[in-house]
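**Q** Alright, structures below, take your time with them.
Just so it is clear, none of the values below were taken in a lab; they were calculated from the coordinates. Every value quoted in this text rests on a predicted model; they were computed, and no experiment measured them. Cβ atoms are built from the backbone, for glycine too; each structure is taken alone.
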Structure 1
Amino acid sequence: MSYSAIIWDFGGVITSSPFDAFNRMEEARGMPVNSVRRINATNPDGNAWALFERAEIDAAQFDELFAEEARAMGVELRGSDVLACLSGDIRPKMVAALDVLKSKGHKLGCITNNVPAGKGAGMAGSEQKAMAIADIMTRFDHVIESSKAGVRKPDPRIYQMMCETLDVEPAECVYLDDLGINCKPAAALGMAAIKVTGEAQALDDLGTVLELQDGWL
């Protein structure tokens, strides 16, 4: 199969996973591990996180609503504390992969569930990091941010929107995401979905799918 487009998640793929930062915060505060993940998994289409990723509430409302949801699960945690953990570290090899694949003629897209907080699409906490992320974003032919589009993964519409903009069929696309729930609709549409658990694994799997030679990067 010849794939003409590679579509990427951002956080947890191009950058390290925010869940790693959540776990560090939970440990530092003596909370049960994966507390944030469990809160976000409750009512996943209508909770504070989902509303904020679709920009249906602002940061102040998210702070309060998330705190209420956390309290209902026996955890004292405000939304603002979670937002401070969102921007992961850039993975240089992933950025290098974008350049290599671009040079080979592949179309590149990015679909990111983000919130209207921090600086730029990557929700950076500093101007320097925001500039570095903005530079990465220039490599993509098209970027869809949930907070601007009003639709978020795993809604199939957001993947279809990307295909329409890139002028490709889903079967021509490889999709990378660190969350299985976001890979499933991509696969159901006909994309070759890769669940990212780490940088090396993702690049190995991508090389295999694209039938690239070992050491392609």
Structure 2
Amino acid sequence: MVRPHLLPDRLIAHRLDADFYHRATAVVAKQLIGKALLHRVDGQWLGGWIVETEAYLDRGDPASHAARGKTPSNASMFAGPGTLYVYPIHAKYCLNAVTQAEGQGAAVLIRAIEPIWGLDRMRESRGHDDPKRLTRGPAMLCQALRIDRNDDGRCLVSDGALGVFDAPSQPPRRVRVTKRIGISKAQHRNLRFIDPRSEYLSRKPWRLPLRV
């Protein structure tokens, strides 16, 4: 049984367990919308509600890092479900939640959150006061939450200072799917999931066709 937790504002929540991640990647990507991503740094929780994700599949997906097979740099992507896979891009970082079974090489890129907890620390890390410039993109998100390559391989299921949580009292969010963005391969795949009402998306929904 998943133990209840108190989020920083004393909201009752449940940490997502390995079974949540041990499913089809697109399903996990969709159901992560509205969950709380949290990282505790120096005793303070940083994080917010997930509003944008992208699924990267274990097969038939040339945009996925798994397409080139397991290497030292992407090994965490082939670890057990719920592992954190962090990779560098242009001297910054992106974070992913590993899905499906160990050895398959599938993950969900968390592209944006609605920042809620630890705003002062996030502003300090990002060098911006505007909350809409804190976490509306994967590299911004990692910088705001102070996640880097050293966090690669941590476990979202068991790490006491890092995790994704479900707060049942929160109203469900509407989810829509679009084509993935910021990639040069398999651009036609509808594997980006968003809360279309959110003001914290990396790209506004009206700039892309939406499908339910």
Structure 3
Amino acid sequence: MEPQTVSREEWLKARKALLAKEKAHTRAGDALAAERRLLPRVRIEKDYRFVDGEGSHRLEALFEGRKQLIVYHHMLKPADPAPCSGCSMFVDNLGDPAHLNARDTSLALVSRAPVEEIEAFRKRMGWTLPWYSVMSSTFNADHGVEGGFGLNVFLREGGSIYHTYHTSGRGVETLGTSWTLLDLTPYGRQETWEASPEGTPQSAPYRWWRLHDEYA
């Protein structure tokens, strides 16, 4: 079946019909995000170690002082002859983290490759996001990522760290903007139109948006 060529009036009628379905899809996505913010959470008990060029760090360090953390598990492995093009395409599309940082959210990459190989590949790709080696850790396997890729979200609250969300496959494929990434976090976009748990920090929509070099 192929699209028809029609008059402008017929096209507008068809477009409006599709728009109604698109709006319903958006509202369903908002409801799903609200449900996601109510997911139960798991307290992190293990003392995981994350290694970069400056040494070994605990999970808390990846938050960089913020309350929320999004971790993308890049498939780069030791002596990788062909780094994953899908993982790399995803990271290419992440953009400047300043917009996430403005919502008390940090973003980091982890991989099973050693630090030296991570740094060499990061330089080749021109990436600046924090990227840690977990080759000597069970962090990946403990959070649903064994041999593949995935994304996990964590919350730092009351002196503890909690695992709040996990996705992989096409669940990652749909992400890549500050808005869709924030939709995965316990606080969401932190805008007043969202249905969120009581006590969630919120402000008026649009008002917090800045050019990425203006947040400071």
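**Q** Can you tell which of 1, 2, 3 yields 50, 31, 29 when Cα extents along the principal axes in Å is derived from it?
**A** This value belongs to structure 1.
**Q** Which structure, out of 1, 2, 3, was helix-only ellipticity at 222 nm (-39500 (n - 2.57) for each DSSP H run of 4 or more, over all residues; to 500) calculated from, if the result is -9000?
**A** Attributed to the structure labelled 3.
**Q** Out of 1, 2, 3, which has the highest value for distance in nm of label points 7 Å out along Cα→Cβ at positions 114 and 186?
**A** Result for distance in nm of label points 7 Å out along Cα→Cβ at positions 114 and 186 over 1, 2, 3: largest is 3.
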